[in-house]
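Just below sit the structures, each encoded as structure tokens.
Just so you know, all these numbers are worked out from the coordinates, no wet-lab data involved. Given the structure is predicted, the values throughout are model-derived calculations rather than measurements. Cβ atoms are built from the backbone, for glycine too; each structure is taken alone.
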Structure P
Amino acid sequence: MICMVPKFTGAAYFAATEKGAKEAVAELKGKGVAIDFLYTGPSVASTDEQIRMIDDLVAQKPDAIIIAANHADALVPVANKAKTSGIKVITYDADVADPTARQWFVNQGTFTLAGAALVDVVAEQAGASARFAVVSTDPGAFSQNSWIAAMKAQMQAKYPKMQLVDIRYGLGKPAESFSMAQDLINTFRGRLDAIVAPTVVALPKVAEAVEQAGLTGKIVVTGMSTPKDMKEFVKRGTVKTVVLWNPVDLGYLAVYVAQASLAGTLKDSATQTKVPAGRLGTRDAVASLEDITAKGPLTLKNVIVLGNPFRFTKDNIDQFNF
């Protein structure tokens, strides 16, 4: 029995990971692997409820539990409990704070890869010496600040003439994000080639501000958001590329990793090995991987990366409903 526990079930994003997981289970069954699968979690984001549900599952002694940790620190004891009782513990989407509390983390994309992808989109669409601004969430947001740090590293390495002229903060609020984008457009009128919004909330609002200013096609807009939130802007051509990852593939890979761990083809002590991943081919499982973060370099332990960020464009965006 493999159990999958998302942060919460009431999100289209996690429903997409469930879809991928079930696809992998069906494939493995088709190959003669005896496998039962259970997808369960809190209906809304609740760390206490998630811990309670995992605790209940541990008592049922499944072979493996795949967890998207709602709180990195708070989930360590229950993950550890599962692992020490002989259950294979795989984290996906969001890791636990202590890597020894689980076997492997299936990482949807490092900060390094995502930051590089955003800057590459700017270079492709606005040129290698583009002047661009960022609309982020909160000045202290770790993920966004880490993506921005990775963007700067990619600019230094590949596009030395590119300039990041300003960073504004929409505080995770639609109206604030919209007014920050308007402010940038007015401040740098005619001198801004692109705006990058590495946040689900801000990207649609930046696109809206560019449309309202009549600058569609004049200012490149890209960033990280969900296909559902961006579909209309992509179809109108205001945004050509949205960078994220494919949660269907993430759920799919997590099941293949759990199965490889159970079958013994992926050993807990592996330093570098290839994991068979169905239609994805193989993925590298590594004991350590360097990443860029807002707080400096970070070494990820026992990690399998899904791959380069996924690019949503007008050609594929209709295939996704999260």
Structure Q
Amino acid sequence: MGSDPISQKMVPKLMSDIAQVPRNEMELRHHFQEMGSDPNWVADLRLRFGTRADFPGTVLLERRHVGPLVVQRPFHPEGDPCHVYIVHPPGGVVGGDELSIHVTVDPRAHALITTPAATKFYRCDGRRSSQTQELRVTDATLEFLPQENIFYRGADVRTATRIHVDATSRFIGWEIACLGLPARNEPFDAGRLALDLELWRDDPVFIDRLRLAGESTARRAAWGLAGHEAVGTLLATPATPADLDAVRELVANHPFAAVSVVDRVLVLRALAAQAAPIRELFVAAWRVLRPAILGRPAHPPRIWST
């Protein structure tokens, strides 16, 4: 059978076009940005935990989502507490994306929330991305234990997490930020971050504001991050002096970690070259604090072992 000369001429052009096809979802979205399209995603997830007469433990009463932000099937690996994993299927956040998470825990309920992987914030190409988290706990228990946020070179990001508890609620949670990709020698030397973390008990009892530009001297200065590329904060309430002493033993060998208790809120802060040492320290603190504050032995989410 003879060959088609027209098809032969088209092969190089076809192969060239195939080579330019984006290889993954992040490349696809940047491809659309370069073409002038608007690929930004607005994602909203609303969860409500409570109790039900026909079930002995905490249940996920409401689950509503818009856009690519979902939860996997709830687990009950330790009886009453309801374990939930929040998943962002795209795997990363780019300029223009807006993520919003709202969690409500009703009286007598106990929820543990984590994520299966780090959240990656990519370069923003002139548009800011954001993540807002509103957590409300009323006469209940919430453990909010996500993996770290990774901010790539060129990211322009605002995150805001506000936790509302009442006098009878119990809470343990953390946030960890990794600046750039230290293991690949890709520092966060360009971009802007505005990271807010608040804990309220009617009035604010803890407010933290981190404002950082990639070119800022604060990244290297002794009064700033002192050259560290990861920073984390753990909050736990209601805490006692005994809880403070227990966590102090854990940070004794961590020169860039410190812990305090004010207004029954334990605050553990840490700096490190990468996120992993902070995560390990926070998990160790959680193992100590959970029995003391929540009255339950530590039961790590199964996803942490995968």
Exercise. Of the structures P, Q, report the one carrying the highest value of distance in nm of label points 7 Å out along Cα→Cβ at positions 85 and 245.
Key: Q
Quiz prompt | Ranking P, Q by mean count of other Cβ atoms within 10 Å over residues 69-76, the structure that comes out highest | solution = P
Quiz prompt | Among P, Q, structure where helix-only ellipticity at 222 nm (-39500 (n - 2.57) for each DSSP H run of 4 or more, over all residues; to 500) as derived comes to -5500 | solution = Q
Quiz prompt | Test item: mean projected area of the Cα convex hull in nm² calculated as 21.3, pick one of P, Q | solution = Q
Quiz item: With relative contact order in percent (Cα under 8 Å, 6 or more apart) derived from the coordinates and found to be 11, which of P, Q does the value describe?
Solution: Q
